[in-house]
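So, here come the structures, one by one.
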Structure 1
Amino acid sequence: MNFTKKLFLVVLIISVSALAFAGGRGESAATTGGRKRVLFTNAFNTAPFCAPLNAQAMQTAREHNIDLQIVDGQADANVQLSQIRNAISQKFDGIIYFPADKEGSITVIRTLNESGIPYVVLDSKVDDSVMASIPVFAGPDNVYMGEVAGKACVELLNGRGSVVMIDGAPGTDPATNRHLGFRNIIDKEPGITLLAHQNVDGWDPARAMTVMQDYITRFGDRIDFLFTADDGLFQGAQQAIAQAGMTGKIKAVSTGANNVGCAAIDAGHLYGSVLHSAKEEGQMGIEAIVKVMNGEIKPGDSAWIKCSSPLVTKENIEQWRGWGW
């Protein structure tokens, strides 16, 4: 191949790649068959919750004839802001925003509001200073979920005992507000002592295992109860509990009621888990952005489409099995 042909081939490859990345409205009409394009920036695809969330969002998007593009926010508000600005410049029809953190959400929401593009906030609430300006939030009531777990704790301990907590990624709405809801309940109980609580970056089960190992080293048999903000975190913590020969000695409640949580309930390692359905949330996100794009939900409505949040235990597990992820 001579130099001219090589140069032509290189230019052609670069041009095709640039068009694929740019995804302008002209290209979209040709490649999507007239379907509306929606960008979904997910806070962090490393969290086990996000795989089934993404899959259900994709499935529901197809049912609504939407071309959904999912990107990893990498737990970084600046990355998400860049992704959203790119989508705005490329004239996407809608955006689903799963915030990486509350503080970083302020600039993101202001950017979205200024753009006029239809959008939905999914899973985690944005900062209170901009919450009233959004069209809709689709996700769980994390404070309520924490309160459900807190009430279970009080009941299981008969109002007396020592508790440790393993929270999720710092700065995220689920981690912050599940903690808050749990504390709303147990802090009113003079017979219950909170020994320690710690956040886990990325909702990583391996890190949760390390945190629980530290708790066991520090407090040992003083630990009566464990609350984890996610079933994956409980899975990691349970490994530490098993290694220490303490299985069955620590009562526990988690959130999620996913396959991992249900298996732990079946095994008797976990009393219960407050349902947070990734599948339900993925479906809700798409249905919400459709309503915003159609004008059924308007900017500033600050509507809230809530997930189901029952406490799943051995008594009712068959009613809810498979709703998680």
Structure 2
Amino acid sequence: MIPNQWYVVASSNEVGITPVGLTRFGEKIVLYRTSSRFLVCLSDQCCHRGAMLSLGKVCNGDQIQCPFHGLEYDPSGKCTVIPANGRSAPVPSNFKVKSWPVYEAHGFIWVWYGSGLPMPDIPEFFDDIPEGARYATVIDHWKTHYSRVIENQLDCVHLPFVHRTTIGRGNRTLVNGPAVEWVSDHKFFMYVYNEVDQGQKPKKPNEVPVPSPTGYKIEFLYPNLWENRISDKVRVVAAFVPVDNENTRLYLRFYQAFARIPVLGNLVAAAAMPFNIYVAHQDRRVVQTEQPKVSALKIGENLFRGDYPILEYRRRRQELQDKGRG
């Protein structure tokens, strides 16, 4: 994990008044909404006997009650009531659980994975999605680390082999570039120029146009968001949600802005998802076999020039990890 980052952990529609238990970052967390719809994220373990708070209920508007002995916790994680001692009895200060900063926007829920107050105080999202675009979402489970799933989406070399029947048709095995354009210290664009191998020498990253004259590009936003800008009116967005070192939940979205009427637009977006998930499963079959499961800058792999975006991702990820730990 990269410390001190906002991570997308779920879709907004997955969490209501009823507490929801999740495993994220290898830790058990519970999400719930207060009566005013405010989102709360706590450690999913009562400080008394270790029962899961997610099996409890929301009470008094904003508190979560342990299902085992009725202890109540406020949104800060402080225990406010121990029923066995009497509701008016003071609660010792050590009766508390960890509270996670949480943010909600664009139909996603972010959790701050780090120490201290979040910096920045709100997470960034893609700023080029057409206003009014309708989208559909599919959630898919991958049995590997989230870094491997991310790298798959930055890999243009595999397209004619893994996706030869779908998005890799055309046998464009020769890789020009690929080019990487850093636009901030936590976001870069990637440009792909694959073509059929007719004996020509592939162009280097500094020999291909940046930006692409077609407008096509891939965006990556640390720590776990990716966007494929297919056209002015079509986007594919992915959130690579870390469960633990061997499991990832892929939140895959298709945005379209050519059918904007709400009901029709939603149906059009949903109709595109079977194909998108089919393509993702072509990847998943192979990516789940990669070893080691957790990617890093130096893991004994032999990379070549077509892996340039992956190398850039690893390099910056290592820098952010070192910064967060230091």
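Thinking of 1, 2, which structure, once semi-axes √(5λ) of the Cα gyration tensor in Å, for residues 240-287 alone is computed, gives back 29, 9, 8? Walk me through the intermediate numbers first.
Details: 1: 29, 9, 8; 2: 27, 13, 6.
Going through each structure in turn, the value belongs to 1.
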Comparing FRET efficiency 1/(1 + (r/R0)^6) of positions 64 and 224 (r between Cβ atoms, R0 = 41 Å, to 0.05) across structures 1, 2, the largest value goes to 2
Distance in nm of label points 7 Å out along Cα→Cβ at positions 40 and 296 - structure with the largest value, from 1, 2: 2
Once FRET efficiency 1/(1 + (r/R0)^6) of positions 48 and 232 (r between Cβ atoms, R0 = 25 Å, to 0.05) is calculated for every structure in 1, 2, which label goes with the largest value? 1
Value 19.0, calculated as mean projected area of the Cα convex hull in nm² from one of 1, 2, is from structure 2
One of 1, 2 was used to calculate helix-only ellipticity at 222 nm (-39500 (n - 2.57) for each DSSP H run of 4 or more, over all residues; to 500), giving -15500; which? 1
Comparison of 1, 2 - label where FRET efficiency 1/(1 + (r/R0)^6) of positions 80 and 200 (r between Cβ atoms, R0 = 30 Å, to 0.05) is highest: 1
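Read-outs: derived from the displayed coordinates by stated rules, not from any lab. Values in this document were obtained by computation on a predicted structure and should not be read as measured data. Cβ atoms are built from the backbone, for glycine too; each structure is taken alone.
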